[in-house]
Structure P
């Protein structure tokens, strides 16, 4: 089962923004592509995937954010808005912390908010709704 963290950001994520957020997640991690370029994986030094980051998608219908993530999150989303989803293994606290550091870094750089799939037990609180 995965643990999802969504960064809803106000500017389209560029390469520099993604790289900065990945370095903030963990400077010693390896990067591997997947899904024909639609997914980036951050892996430990042994190559074990810790975090999968999906390609950013522009939010065209604001009501979808409310339907999927709730009214509180939709009220904080920037306009325009890009959705960037990071998935970590729920059973791995290190991966969950990586997901939060990545999403927080992206939201800090590009403006926006962060939503997570469960109460945040690790890392910094402040950007998003913890459901």
Structure Q
């Protein structure tokens, strides 16, 4: 079954190092929490807000073992007034046996407030 896994994080500054480090951390957690292998991934779409342009966040995949052939692209988020700034969002499309309610969507840094409903759905405390 093909499923989407969502993730988001924020950076405090528009620097290549921070963008790549935060993107790598996010991708690693998305993969680990959902037991995904690189060969399970159909594609990854990464979007960024207007403040982020020091580096393509997709470059972070090159740091991950086994991700050489994973298709990835970057795009700009819609500039909605008063939306979360300095935000990197990821949509990972994967082949998995997990049911939709079993998918663990990952939100880090200031992005944790984007979808509190998904964080609670995946909580082990429920």
Structure R
């Protein structure tokens, strides 16, 4: 985690609404989800890092991305354990683990235990919650 994000980013709903698109606000601040297969990064494959669209925290690296065939970008691990927070989610009649950005608590998606080795995890993340930054040559 970067020094600039060590303390949580706190903003009012009005501030978030002014800074984010309606879709980003719905997903990141109201725990929504994008339609499967509709996200910009679902079938995206380029070297770089994925940052939180709300606060800029680095969350995932392209080296850990894989095609899970689920309709959302999937990663088998975050850039660091401290990049994400995990919470039990019992909404929609399911028991899942929600993941949020540790820098600003933006809803990112969910993590499941059906991913590839070496972790066996699948971080299923909404594209709209991410901002990709290409790796420099």
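Here, each number is a calculation from the coordinates, and none is a lab measurement. This structure is a prediction, so every number in the text was calculated from the model and none was measured.
To test your reading of the models, identify which of P, Q, R gives 28 for relative contact order in percent (Cα under 8 Å, 6 or more apart) when calculated.
Working: P: 38; Q: 41; R: 28.
This figure was derived from R.
From which structure (P, Q, R) was helix-only ellipticity at 222 nm (-39500 (n - 2.57) for each DSSP H run of 4 or more, over all residues; to 500) calculated, if the value obtained is -6000? Before the final figure, lay out the partial values.
Numbers: P: -10000; Q: -6000; R: -3000.
Corresponding structure: Q.
Hey, Cα extents along the principal axes in Å derived from one of P, Q, R reads 41, 29, 23; which structure? All intermediate terms of the calculation are to be shown ahead of the outcome.
Numbers: P: 41, 29, 23; Q: 37, 34, 22; R: 45, 40, 26.
Comparing all candidates, it corresponds to P.
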